[in-house]
Structure 1
Amino acid sequence: MAGNVYELATIVRDNLQMRLDDQSAFIKFANREYEGDVSMKGQTVKVESMPVQSWSAISDLGADIARSAFDTDVYTVTVNQAYGINKFVRTIESIRAAFNVKGGLMDAIAQGLTNLQETHFLATLATDAPTANKLHESSAVALDKTNIIEAIEEMATTLNSNNAPDTRICAIDWAIAPLLRQSGIFVYTESGLSALQDTADAPNYAGFVFVGTTRAPAGKMVAFSVDKPHFINQLTEMKVVDSPNAIGYQIVGESFYQAATVGEDAKCIVTYKYTLA
């Protein structure tokens, strides 16, 4: 039985990571490359940000060019988000079945962690955006179908002024979706805004792909260029252990993660504070 439990623990971990990746709407667009391991809260990792590389003026073709080091900015990020789960199941068979039931145990476990991670991710972006990129922070704009396009254009102009890459994701609360539909900006798309849940088919405008969510900070649209925010994530371990208090097993897991923006990358984030008219 011990071998079966060990085997299932590995399967549980891999299965959960796959479902986390499938359910991600925003984190999958972050840079997830970093140096270091995370096994507890408070540990640090190194992330890199690539600044614009400088060119030197030369006198003519074949002239000597002054050599300089390749510029890469390295930042230290502390991982402060830590969550765990401990779920009791009666039999090994019920764990195996959890992999196959749509909307079952493994989907529910993954959904709970996805909600936590993506809410943290968008909240961090909204906090870390430069002051100049926090549009109408002191006085929210009342949005309706007549001015929603103007709001989107203002966000795009802000990112354009910072030379932010134009592959951009815009997180909008589902309450904003009807305003976008009613504004008419997607009349040329076959599916309109009905594809918001699937970013592969989601409509875009002014360089943004719009993704509907319940995880955005209240009263804010949050947009960012792909790969500019960072996300450190370590699903350290998923165990299947004998329950000490009852006949059965426990699925036990820990997750440590942290969203971060570093250096010039923060300029590739913009927020827009609003109310609904």
Structure 2
Amino acid sequence: MTGGHVGAWLLVAACASQPAGPPQNVASAASPHVTIAPDQALGWIGIAPRPAREPGDWIPAGAQAVLVPMPADGLAIGATLSAIDTTGSVTHVTAGAPTKVPYGCEHHQLDILPFTGDKSRPGPVWLLPPTAPAIWSPRSLAIVSPVAATEVRRRDTVGPLSLELERSDATHGTLTIARDGRVLHTAAISRGAMEGAPPDPLDFQHPGVAIPVPAAAWSFVDGGPILLVLQVPSYEGLQLTPILVEPEGARELPAMATYLYRCAF
């Protein structure tokens, strides 16, 4: 993540295509039990680019199978990894040398680590670590976004998860994540001021700066932990914020977060 360009979305936003997937993830007697250690390597969030740019779309365009915005810590040239897209399709991709792709305005270019291999559906991609346990059997989760929305409230669903947004004043709100009706995580959201930006209140009917919406999600096993990816626009780009949702709670994964700088505001 490029720290100089992005404010933490849980505090201040500084400066969607919706994935299809299998039905809701339901635990069964045959589902293996998976626990995620605090220091467990979970991999990286990459992006499968589109073949050509689409106006207003945040997804980069390029010939790569997958790209990871730099700094791409922990990824080495020549590494071959499993890539899981938002449909649950799995491909194998290999990292090449760092390069740039056009992105944003004013001839800006995005520094990336490119991967070659079979193409995935454009959008977020989960790159599994080489040390991924054999018990992991990732599946994509269906997203409905929104289920309901007004200016001050919004509800999205991601498999068994419910994401509720509630506005508390013009620039602040709360995100609540529940699983099967049980609240597991709450986080404050805040839109910081920017000279020249419209002063309109946050409007959850039209997600914009500082408003998180689901971009992708995968279960590790049926009924088990979930890797949820939120897309959070800022004034100058967009951040992909991964959250690990477990039976007893949820936590952000800063090491997996990535930021795409588009244009100076």
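A short reminder: the numbers here are calculations on the coordinates, not readings from a lab. Quick caveat: nothing in here was measured; it's all calculated off a predicted structure. Cβ atoms are built from the backbone, for glycine too; each structure is taken alone.
Determine which structure produced the value 23.4, 78 for Rg and Dmax of the Cα atoms in Å, for residues 48-207 alone, calculated from the coordinates; the candidates are 1, 2.
1
Of the structures labelled 1, 2, one was used to calculate FRET efficiency 1/(1 + (r/R0)^6) of positions 128 and 184 (r between Cβ atoms, R0 = 25 Å, to 0.05), giving 0.15. Name it.
Answer by label: 1.
If distance in nm of label points 7 Å out along Cα→Cβ at positions 72 and 248 computes to 4.9, which of 1, 2 did it come from?
Working through the options, I get structure 1.
If we compute mean count of other Cβ atoms within 10 Å over residues 40-47 for structures 1, 2, which one ends up with the highest value?
2
Computing helix-only ellipticity at 222 nm (-39500 (n - 2.57) for each DSSP H run of 4 or more, over all residues; to 500) gives -8500 for which of 1, 2?
Here the read-out was taken from 1.
On volume of the Cα convex hull per residue in Å³, which of the structures labelled 1, 2 is highest?
1
Kindly point out which one of 1, 2 the value 13.8 was derived from, the read-out being mean count of other Cβ atoms within 10 Å over residues 32-39.
Computed on structure 1.
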